[in-house]
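Have a look at these structures, which come just after this line.
Coordinate-derived values only; no laboratory data. If you're wondering where the values come from, they're calculated on a predicted model, not measured in any experiment. Cβ atoms are built from the backbone, for glycine too; each structure is taken alone.
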Structure I
Amino acid sequence: MNEALNAYLAEKKEWFDDQLAKLFDHASITPKLKNSMLYSIKAGGKRIRPILLFATLHSFGRDEKLGLKTALGLEMIHTYSLIHDDLPAMDNDTLRRGQPTNHVVYGDGTAVLAGDGLLTAAFQMVADDQRLDAAVRVALIGMLAKAAGPEGMVGGQEDDLEAEGKLLHLEELMSIHKRKTGALIRFPVEAAAIIAEATELQTEALIRYSEHLGLAFQIGDDILDVVGDEEALGKTIGSDLANKKNTYVSLLRVDGAKEKLAQEVKQALANLKELGFEDGLLGDLARYLEKRTH
């Protein structure tokens, strides 16, 4: 990995994890529910989504702290989605980030409520951000709701469930993943563009970049679910196959999926080139997703 990117990822992850750990320090929440919410929030992860927001602000020369509360809200929504995704009614996974999944530790009911709590508190987080103008906050809340909701992640997740046991065409699979995975990859890039007051043309190029990046991220996940190291990934591999899910590997095989991944990264970099950002952090992040092993 690029040494500069490696240092940036480590620095931002450590700082962001510290902020996440303090999320509910002053909140009046029933202890078991609070512990369940924090259990998954503190479980780790690469924090790619918030780091994308910070890296985009950095690319525009803006203070990354301007995006902190939006990034916290985004990570809360991502975490809620993982809690619900692991439930017996969904993927029925028992291992996430190297430790038992939330429902295994706290029970199905509390896990559902912990996800609900993180989802709703995320919008409160963005709404309360006094560093941003009210109009910017309103725009971010609307955009985040769309990305996380039935037109975005939730809708993609439902279509993914409906597709289990069926054979999809590649275009159908990409449509699912543009929402299920891609919507919360696109959001931090577009949100940072709003905060940084990017031009319309700059924003459009960044959106195209983020859409290719979202597909690259999902393709990488599909590949790792087959060839990845379970200990390094911190989760059970082979679950997609066990659940009869359509993946890029099931449609294209491993070599074809790797080729598709490379194509998406190439397209992402081409969009960055329009902005002169291809050799910066955003370009390095795209290249990292192509080569990642966990």
Structure II
Amino acid sequence: MDLEERTRRAVAAAQAVGAEHGLEVDAPVVLHDLFSVVVHLAPAPVVMRIPTVLTPSRRADPARTLAERRDELAVAAALDQIGFPTTRPSPLLPAAPLERDGFVMTAWEHVEVVDGEVDDPAGFVADLHLALRGIDVDLPFLTFWDDWFSETLDALEALPELLAPDDLALARREHARLDEVLRSPEALAAAFPHAAVQPIHGDAPTHNVLLTPEGPLVSDLEHAGLGPVEWDLAMLGREFVHDYDAATVLRGGRPANRELLALCESARWLQMVCCLGLAPAAPPSLIEALVPLVDSWRAQIPE
């Protein structure tokens, strides 16, 4: 399907769901269209998030996406209940994933977004991890460390123009190396006995913050799951991690383990490379941004 047509259909599906629940939705505004179509159902104060760039197994089995979206909503609701600033499920629609025309979507409160930066990003992430330790939600371990990697690597067999065969073989070896540690909580504990597994954001929390007139809100909890805090700190830089260590110790947390952090950073690099396997379903701008990163990924792999 043409990507513009897919976006149009996703927006139409979201409008239809909103209208079914009595919302006025005649002026929708697409806010974001990368891995998901995010649309404000204006003038209603509702934002729909509709995952659109999915692996074949997730496209074929909506139950998997439904389960992941239920977890996302549950984590956001739990954070809101204990007073942590987060985007909130919309009270105008059911607090559950919704389906229409082959799309799965979630409904969120619309908020006013302003320009600026979080004053203390390391402290914000430390506060988020403290709050996540206090929620009671049954979550899977490292949400995307499953067949997502093997599927995207398999898809890259047919896309040598995006990832050369030698690089694909290297990516498979990297996946096997990392999987020895990240495939389960037990494997992680065997390699890092002192690593603490807890609910984590799962996808670069400093980049998934909305700034509002009332302050920052954590958002995009699509990958929330159980894991080490090092997963959330990967790729954020030495200075950030140093500041996080100081902040989290004050909050009763533990400093990041540098060896585990390096492993998580390798995993996040591999995740970016594997996203190339989503090219048939992804916007060209995403793939164009990822291709130049292959050289950097290759350079950081341990000898």
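Taking 16.0 as the value of mean count of other Cβ atoms within 10 Å over residues 3-10 derived from one of the structures shown (I, II), identify that structure.
Corresponding structure: II.
Out of I, II, which structure matches 3.7 when distance in nm of label points 7 Å out along Cα→Cβ at positions 171 and 195 is calculated?
Value 3.7 for distance in nm of label points 7 Å out along Cα→Cβ at positions 171 and 195 corresponds to I out of I, II.
To which of I, II does the computed value 18.6 (mean count of other Cβ atoms within 10 Å over residues 51-58) belong? Before the final figure, lay out each step's value.
Details: I: 24.8; II: 18.6.
Structure of origin is II.
Kindly point out which one of I, II the value 58, 50, 34 was derived from, the read-out being Cα extents along the principal axes in Å.
On the way: I: 49, 45, 35; II: 58, 50, 34.
Answer for the origin of the read-out: II.
Between structures I, II, where is distance in nm of label points 7 Å out along Cα→Cβ at positions 35 and 59 highest? It would help to have the intermediate numbers written out before the result.
Details: I: 4.3; II: 1.8.
The structure with the largest value is I.
With helix-only ellipticity at 222 nm (-39500 (n - 2.57) for each DSSP H run of 4 or more, over all residues; to 500) derived from the coordinates and found to be -22500, which of I, II does the value describe? Let's see the in-between values first.
Values: I: -22500; II: -14500.
Structure of origin is I.
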